[in-house]
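Quick heads-up: structures coming right below.
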Structure P
Amino acid sequence: MAESQDMLERLFAMQTELNDRIFIKKDIRGRDGETLKMEGLINEARAATESSAEGVGPNTDVNHWLNNYLTALDDESRELREELLWKWWSKDKLDMQNIRVEIVDQLHFWVSLALTAGMDANMVFKAYMQKNAINHQRQENDYSKHNKNEADNLAIKV
């Protein structure tokens, strides 16, 4: 398990480096006029959740970049969808190589979303473990829209 977690930490570090490189290369600036850095986004998100601060509002860098990364993730999902075959009468074949690349493209933006929300690899792992346990419990209780209760999600501590 530790090896997998190390790989996740490495992905987060690599994505931080890539995002910072893009911010510099494209001269992307935050609302303060300075070159944007992932560290600043992470700190803004964490400050809003770790104190009694006002929180992250609509006119913040965090909100702006969560929207940007979600839009990019949505677009990568669309690209993956276009690779899938739905015509059951077709003789086409799946391009598994491109499907795998589209999934990795999604991962880039997913990690960027997590980082922008102030999460690191360890926080994602802990939240995943808690949510996974809830999902198993939901299966034990024949989870459906009729007995759906999001209160169990409130127990997840990130």
Structure Q
Amino acid sequence: MIDKTDLHKLFCHHYSEMIHLAKTLLYNDEEAEDAVQNVFVRLIESDIPPAGDRAKAYLMTAVRNGCINRIKQKTLTEQFRKLYSMDMESDWQHAEQRMAMLENICDYADNNLHEPHRTIFQLRFEEGLKLKDIASRLDMNLKTVFKYLGQSIQSVQKQFKF
């Protein structure tokens, strides 16, 4: 876990640049604050603090990636809403229920799957990578990735009784 003193130094030295980048990308002060806050939350949770001379690059990249993910999520949500007419309330409610279920599944995976199951599950279903790409990225055997993903899916199915 990162030392509080180191975290405070990182915050003091890089926060203004990080928030400026986030505001530039998101055009929303609250979302920019959330994106930067998420970077620091992940730093607190991580075991490896960014190296001194590469800390700025690490933090700015993390903010950029967080903002891009938020933009993608917004885009997906907007596309999803365009697909369904607001006039058809029952369809909209059904879609909302499905979105809530997907969010619950993602939360379950984030909080209950152990590594490398969690990472493989996220790469497959949140980032949409193919098994071959996941195996390459994680430097694992394709069969091992397939096995871990299958175990993760079984765990989700058992939890949500699919």
Structure R
Amino acid sequence: MEILERIETVINKFKKKNILIAIAESCTGGYISHMITNISGASKIFERGIVSYSNQAKVDILKVNPQILEKKGAVSKEVAKEMAYGVRVMSKPCDIGIGVTGIAGPTGGTPEKPVGLVYIGFSTKEKNFVEKFIFKTDRIGFKEEVLKKVLELLAKI
């Protein structure tokens, strides 16, 4: 299924369930929000998208704990979880918060955190969870793969 059709399917499903989502993006730089808003009707389920590219933006906007950023780094399970929670809480009445942080490359990777690493956090009133993936592709391909994973995870809700 083409990516825009997948997005439309998620939008239609969430419209029927009255589910609102908000997204905090770092490494994808607004790509996920951009793609969702390419579909007519997205405003019925998409409350907001925030690009929190810098660590300071994560702290100021999403209220990510600066000590966690310092200890674990911006690309971590803990930060993805806090980003998802932060965007959900600030976006009332939002049902699902999504936080995305990673290393799109081609530079910036380390042996512990290689280029292509991404953490995708989800936050609802009932639970918070984070998924970890590594995509071995170029920078644009990375953003596309992250979008596909977000849609795959949303389709399961």
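Once relative contact order in percent (Cα under 8 Å, 6 or more apart) is evaluated on every structure in P, Q, R, the highest one turns out to be P. A value of -13000 was derived for helix-only ellipticity at 222 nm (-39500 (n - 2.57) for each DSSP H run of 4 or more, over all residues; to 500); which structure in P, Q, R was it taken from? Derived from R, not from the others.
Rule-based calculations on the coordinates, nothing more; no lab input. Please read all numbers here as calculations on a predicted model, not as lab measurements.
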